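Only the coordinates and a few stated rules stand behind these numbers; no lab work does. This structure is a prediction, so every number in the text was calculated from the model and none was measured. Cβ atoms are built from the backbone, for glycine too; each structure is taken alone.
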Structure P
Amino acid sequence: MVKWTPVFRFGHALLIPTHVNDSPSMLFLIDTGMNVNALSKRAASQVTKVSSDPNTRLKGLSGNVSDVYRAEKATLVFGHFAQKNQEMVTFDLSTFSRQLGTEVSGILGFDLLHMLQVKIDYRDGLVDFAYDPSRWH
């Protein structure tokens, strides 16, 4: 389990250290309820160019997201994986961060997570991601 990644549990939320482009480590939520990966507006503005996206609508359990933005280029590095993202969805996660009691800089969504086998060791606070390209046509 030496290559596994530390995971931090805040209630039901699991957060993992993630780097965006060449940033210091940030905490990202593992969330199969969100389709796409997302960045907080604050984190996105620190690592890439951000522009408004009035045409995108996001709706979740907490309601509609009023202001949606796009992060120009963002490479997410977590565990032993890296994923390049173009025009990544960006919105304000400050309310969610306040509710959890820690800064949430982004979300790893289902579009990414469904390609990986996710293993969670709650006892030791570790998570591992395995990708098998033969599973995909």
Structure Q
Amino acid sequence: MARFSAVQPLWPVSTPALAAAEACATTEAAAAERRIAEGLAADRRRLVRLLRDLPGVEVGAEPASSFVLLRLPRAGQVRHELRLRGYAVRRGDTFPGLGPEWLRVAVRDPATSEAFVAVLAEVLTTTPATPDAVIADPVGGAR
């Protein structure tokens, strides 16, 4: 057993995982990753700019990923209303350090982001505040 232990890799990796890592390490793959990252950054900047123009919406720390954190009043109710209109956003209270006033929004292409922000603006201006209402959440229980 000692001889086997001596030659065992420190972190075993499957053959498919090794093949995937090799494919991702090519010059062509690295160039594609850069193009994707640049496009994502541009789409994220556009989404953040649109969101910052909405009254009552606070964009969290400067985002650097494919998601944007939003802090807004009645986030649970807003999330519910967005879902009724075809937009799924993630509640923030499932992330350590965030509370129920946070939502996580995915960065999408400009047309989708513009449509989302228009619907969010509509929800924010037309949905009456109902702080005592319990909103059924099929994934996370009552909200």
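Figures for the structure shown
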| quantity | calculated |
| --- | --- |
| At a computed -3000 (helix-only ellipticity at 222 nm (-39500 (n - 2.57) for each DSSP H run of 4 or more, over all residues; to 500)), which of P, Q | P |
| Comparison of P, Q - label where FRET efficiency 1/(1 + (r/R0)^6) of positions 25 and 81 (r between Cβ atoms, R0 = 25 Å, to 0.05) is highest | P |
| log10 I(q)/I(0) by the Debye sum over Cα atoms at q = 0.12, 0.15, 0.20 Å⁻¹ derived as -0.64, -0.82, -1.17 - corresponding label from P, Q | Q |
| Per distance in nm of label points 7 Å out along Cα→Cβ at positions 89 and 105, the highest-valued of structures P, Q | P |
| With relative contact order in percent (Cα under 8 Å, 6 or more apart) derived as 30, matching label from P, Q | P |
